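Just so you know, all these numbers are worked out from the coordinates, no wet-lab data involved. Just so it is clear, the structure is predicted and the values come from calculations on it, not from any experiment. Cβ atoms are built from the backbone, for glycine too; each structure is taken alone.
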Structure P
Amino acid sequence: MLTKTMKAIQQHTFGGPEVLCYEDAPIPELASGEVLVRVRAVGLNPPDWYLRDGYKMLPPEWQPKVTFPIILGTDISGVVEAVSEDVTAFSPGDEVYTMVRFPSGLAGGSQAYAEYVNVPVEELALKPAGIDHVHAAAAPMSLLTAWQFMIDLGHEVPNPLQPHKHEPVPLSGKTVLVNGAAGGVGHFAVQLAKWKGARVIAVASGAQEAFVRSLGADEFIDYTTTKAEEQLRDLDLVIDAVGGPTTGRFLQTLKRGGALFPVFPLGFDGKDEAEKLGVTVSSVQVRSSGTQLAKLADLLAAGTVRVGVDSTFALEDAKSAHERATRGGTQGKIVLTVR
């Protein structure tokens with residue numbers, strides 16, 4: 001029988017990794033359409049540290065309003081503990097994975113850094129067979145982002161930073177550049193582009209070359225010694241998994257009719273240049289989808305897509321996990337394990 005409390009990572013103010021506190025919290029009560037999951041592993045993602053800091057990079061009017069304490073995180077893998085009366089698709093004992101309430105949980109409503117998490121049933125999928133909870137928890141947000149950018153959007157909601165709906169482009173026979181190819185989204189983007197028949201040029205640091213080539217990259221550029229935007233022309237697609245204000249430098253690498261997909265589009269100011277060059281610039285606000293995660297589980301189970309894990313930390317050591325993230329240079333994902 002469940003106790004009424006669990007261990008979780010909570011924070012009571014915005015700040016650096018030092019604000020993350022391992023402490024008791026109430027186990028969430030099931031609502032209609034929800035599944036209670038006992039968490040085995042939690043995947044870390046950039047929105048975790050953005051929220052921890054208070055989304056300082058956003059204009060004040062865009063910063064989400066939160067009520068402390070908050071629990072960070074979206075990506076989990078674990079075991080179903082209980083289901084609400086109206087849920088029939090899952091049963092206690094099922095091994096599952098998910099991205100919880102994103103983007104609706106941007107202000108702390110996902111609450112994944114915890115021993116138990118309530119998940120809307122439509123966001124849940126069975127864990128991929130043949131991989132452990134650590135690798136399953138590392139996949140959801142990053143893999144869904146790459147999938148919705150490149151393969152199938154799966155929803156009709158435009159990114160709030162652009163007026164038009166994002167449209168993936170055909171990849172077979174195309175030349176695709178992936179910037180930030182060793183990171184969370186980037187290492188999945190390399191694999192999905194190869195799976196769909198593209199020629200892939202990967203950009204990362206020299207220390208990550210072997211890892212990125214093992215994922216299928218055809219060419220590699222070490223950004224610490226070479227500026228890709230000065231070397232490449234006539235590309236069909238650039239997936240900029242780093243993004244931000246510098247993403248416009250890749251416009252000149254694209255052929256007319258090509259596309260630039262920045263994963264983090266905030267700060268891009270090259271709209272006029274893109275129109276002049278005949279290049280499409282488009283982005284996605286990744287959204288939770290149990291249906292898509294079920295499809296991706298098949299690719300993960302078959303080994304068609306592999307999950308890179310940079311490092312693991314115990315839940316109670318979330319502070320150290322966030323410190324690892326701040327140092328950059330990750331190969332794949334950082335994961336918390338839950339006892």
Structure Q
Amino acid sequence: MILLIFLMGVNLNAQQRNATIAFDKRDHDFGKFKEEDGKVSHEFAFTNTGSEPIIINRVAASCGCTATSWTKEPIVPGGKGYVKAEYNPRNRPGRFNKTVAVFTNAEPRTVILRIMGDVVPREKTTEDIYPYPIGGMRFKSNHIAFVKIKKGQQKTVLLEMINNSNEKITISFSGGVPSHLKVKASPETLKPKEKGFIETTYDAGKKNDWGFVIDRLQILLNDKAVKNNRLTVSATIEEDFSGLTPEELENAPKAEFESKTFNFGTMKQKSSASYEFVFKNTGKSDLIIRKIKSTCGCTVVNPKETVIKPGQTSSLKAVFNSGTRRGIQNKTVTVITNDPKNSMILLRLTGEVEAPKTN
């Protein structure tokens with residue numbers, strides 16, 4: 001009986017000698033506030049209701065839009081501290097609900113705080129709507145993306161713009177516009193504060209390439225080149241298999257790789273590792289390798305041949321040069337073929353490059 005009372009006393013004493021954190025509240029609603037008013041913040045106050053000092057180990061917000069600060073020194077029993085949460089509403093209109101996790105040596109070990117509110121959007125300026133300046137012009141983007149386009153297909157994309165100057169501006173393009181692109185400004189001459197658009201038509205039948213490709217257009221304002229006057233045009237060109245009959249699909253080529261991943265293990269800097277990706281055309285017509293593209297110049301891939309007969313086995317030799325790289329490496333190689341069921345094949349080379357030892 002005496003032993004039982006003794007053990008109960010020890011256990012009770014251990015429980016009483018914990019740090020215990022008690023927040024005045026764990027939720028705060030900012031209500032409605034204007035985006036242009038800027039950042040809002042709230043301090044969550046707490047008390048150490050235990051018998052040991054409280055130490056806040058770290059505080060983690062659920063997104064980068066919420067900044068935090070907190071009491072850094074230990075909080076003695078009976079003492080008070082705070083965790084401050086600050087929300088940045090810029091470009092984040094509407095209702096928000098964010099959490100802040102507080103990690104301490106107290107009980108409970110982790111406390112979740114919550115801030116919420118409703119951001120009234122500010123009126124957008126010309127700079128907000130057209131964030132990309134070129135001389136006196138401003139554009140909604142500096143990138144004209146056609147995303148996916150079938151070989152032989154034509155697509156047109158419009159890019160909005162505004163003359164943000166106090167003078168007329170005539171827009172033209174340098175003579176280096178590639179033949180597969182047609183581009184014009186509408187209108188060609190914009191009065192001050194007048195809006196218009198760049199109309200770009202992509203003819204994938206005239207582009208002798210496959211997969212993800214990029215072109216660049218140089219804009220001239222009043223026949224003059226100005227700083228940062230280039231627009232990027234991108235597209236992913238794919239073969240159009242939609243018109244194939246069931247019989248044509250049955251007789252189509254088929255690429256089957258023995259392995260799509262090669263781990264070269266650990267290697268030193270300024271060395272190379274190579275691997276033969278072996279594959280077979282298990283289809284019933286010629287397999288054609290349209291294009292091979294690596295993620296970086298450090299990886300070179302050479303096909304044994306680009307036309308593989310039905311039943312024929314072939315290979316692609318991949319060589320990775322480590323150069324001065326270091327650490328984990330993960331390189332990819334995209335192989336584009338005329339296999340209608342697997343026209344884009346992704347191969348991977350992985351491993352680790354050892355950094356040179358220092359004395």
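Between structures P, Q, the calculation of distance in nm of label points 7 Å out along Cα→Cβ at positions 67 and 227 yields its largest number for P.
When FRET efficiency 1/(1 + (r/R0)^6) of positions 27 and 187 (r between Cβ atoms, R0 = 30 Å, to 0.05) is calculated for each of structures P, Q, structure P gives the greatest result. If FRET efficiency 1/(1 + (r/R0)^6) of positions 59 and 331 (r between Cβ atoms, R0 = 35 Å, to 0.05) is computed to be 0.60, which of P, Q is the source? Computed on structure P. When helix-only ellipticity at 222 nm (-39500 (n - 2.57) for each DSSP H run of 4 or more, over all residues; to 500) is computed across structures P, Q, the figure -6000 traces back to P. When Kirkwood radius over Cα pairs in Å is computed for each of P, Q, which one produces 27.3? Of the structures listed, the value fits Q. Comparing mean count of other Cβ atoms within 10 Å over residues 83-90 across structures P, Q, the highest figure is found for Q.
Once relative contact order in percent (Cα under 8 Å, 6 or more apart) is computed for every structure in P, Q, the highest value turns out to be that of P. When distance in nm of label points 7 Å out along Cα→Cβ at positions 203 and 235 is calculated for each of structures P, Q, structure Q gives the greatest result.
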